[in-house]
Structure 1
């Protein structure tokens, strides 16, 4: 089956990007429930399971099953390009109890709402408080310790695709987004287990990169904010403990440390993340980045208080050059 978003003439201009700590947290529950289906994240699963001992996640796993519908109040569309988990959790806490109850009782056609969900819906106000508190505790134990490296990857993808949108339009964004996503003649098509065909209705399309949605995509359709969540570029490197060795020829040309940094910037990253991955101090990374910037091989882009570095086209060409 296929979901199709039909773009009007000015809808491409309404495409925007954002990511969400809360969305990552909710999707990570599915990874914990079915690690075999998300093998890329097995290093994270092994790291966090000891930290979750004594934390009763059953109410959360009741709401976030390995597949199927997730109650929408748990995943409000991100409202800011620089999201904050506490602010997003406040939005969840402010959900009206009747909305919580309605979404807990809803189920896909042909299925029946289970007794556990019905009991949770019957006391929606208590359920909302309890679930919100659990989300906060789960965030602290499982996602927050890894958030800096996740955030760098998500911010880098947003930066890269924003530039592609400005330079190439819709084809530049959707052309390599995901194998399940295709763009043709003003229509965005997404292979899913259900069908939809309709216009965006002037609301634009929100694109949300997510590491824990890998290897799939996730879609929200009107009357909600149309949204497509997809794995970011470079997600396969997320849990690597050491960077790939740079080509010997490149190391001989600019030095092994700078060649390593240039190779690592296949996905944009901040100084602190680069320092962690390279096993050196942030000060040393900054010095090498300064030389690479002066040579026109990398560039920096400020996002709030942070600067994200990425290779230029010249840097890409140098890394991709044959070694013999």
Structure 2
């Protein structure tokens, strides 16, 4: 292969992942609407196309053709770029997720993440931290008190749950001995890390649910208090970017939960089934997010902060110490 081939493979993988992720996000909206409808004993979208399958296309056309309004009190530059920050950081996170077994193309082994970083776990934490800037900037730049309150709530929520989410990843990094997501998945070839540290997996799930700002953690939007929160003043496709970012975020966070604790793409059968096992596990986690939205009421803001700072952070710290102790004992006994 010539010297340009590796870069060509990276570009092809990036475009394929972008296309597949955006398509999955569109149809996850449809899946959520149908599942919520069934859980609430009603019909979901079923008019546009067979079984309502063209509803996402109709939604995209609607958003594209809506008028893009700029509030008179808004800070124009920041107001315009904030939706791109939210959607962009989420899409960039998927670049390090190993979604299948390595494959050989023309004698060259191609890893399934777009880029195999040796600090993939830190990259994920960095991207998730940057995402909240879009929420805060959108709330501040809109010139609306409701948007501002939503942005402040989103920032405070991120600070609370980013810490417990990072601490929940420490056991996985300790057990794998690496920050690389490929190495973390490889270390789970026999037993997924959820068996060794189920508490860390539970804390991670709760933290990423809060990170995605969905019910019961949607205090940054809270329509009965803040109209629509940080994106109240947005319309058209800029609102669509926030909407896309939310559902892509669910897909990415589900994929990362699978990567860190559920064995990644490992599963029974030949290696070509690795893609199937990965997406099946991620779909189960995504269904859990939808189920949680249909079941749980929204927390009060003080309850949200209490859960993050007084419960999850101390519990995740204790779990890190316990995992470290057990890991040392495991190696010391040479079992």
Structure 3
């Protein structure tokens, strides 16, 4: 693949993290077919790939016909986790949910390609989704993919913290030979910060939910959501109980009463204690190139956070793909 190259079909492509992963794995891309409809994601794609003749936007996954992509040797998909994730307790309808059921569109496309592909041509797959889904839904996904790829398919549970500064527990299904769980590279949350101090070696799972700069510290520790960056190193090293005891006085002294959304400087500690990660730092937590999303004009901060949160960790998928060229 390093010499001849490969045609790739990326379903639910988002901001084309799969393209980043392919390049990092050293795989030559002949054609990259991107199925995506989110307007903000398409703005990021266009920013990076509009002049790339190998990159093709093919629209809604529901309109994709497998027999149009028989030349593809690799299909990458990260179908919506909306009704699968434990983060969404109000709707755990799983693969029957309005978004998560789109997984079956991917199954349809894979079956169409596999059934018509020449017998001597390989078809590889990498599928990603949340590890917090129910065992029932996990088994359904595994069985659907095994019905296509047989015993060559394996499921790997990987925490992105092995290769990135952030915990992100995901399931990966693949039939790539020798694909394995990556070895730790010991990157730390502190390593990606522009300023300030991390209170832990690894960041939490990235969620799109933001925290306020008033009572957000309590919410952060109570629900383990989002991430914070501390102004002072000594405060960052305090036990949680002491942080929560000291914070109200620090906030009062700062005089800050507004919400995080009013903060125009991502790196200023307006409440005298902590700030939220910038989009650049969120990119780094996901092992994106600096500026990959943060430098794209016309996309709001909220949308940028969403795009980062819905992506997969580039270096994890690059590790899986690297097995194709070794």
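Computed over structures 1, 2, 3, FRET efficiency 1/(1 + (r/R0)^6) of positions 144 and 192 (r between Cβ atoms, R0 = 35 Å, to 0.05) reaches its largest value in 1. When volume of the Cα convex hull per residue in Å³, for residues 48-111 alone is worked out for each of 1, 2, 3, structure 2 gives the greatest result. If you line up 1, 2, 3 by FRET efficiency 1/(1 + (r/R0)^6) of positions 16 and 240 (r between Cβ atoms, R0 = 30 Å, to 0.05), the top spot, with the largest value, goes to 2. A value of 67, 51, 34 was derived for Cα extents along the principal axes in Å; which structure in 1, 2, 3 was it taken from? Computed on structure 1.
Suppose helix-only ellipticity at 222 nm (-39500 (n - 2.57) for each DSSP H run of 4 or more, over all residues; to 500) works out to -12500; of 1, 2, 3, which structure was it derived from? So the calculation was done on 1. Between structures 1, 2, 3, the greatest calculated value of distance in nm of label points 7 Å out along Cα→Cβ at positions 40 and 80 is seen in 2.
All of the numbers you see were taken from the coordinates with simple rules; none came from a lab. Quick caveat: nothing in here was measured; it's all calculated off a predicted structure. Cβ atoms are built from the backbone, for glycine too; each structure is taken alone.
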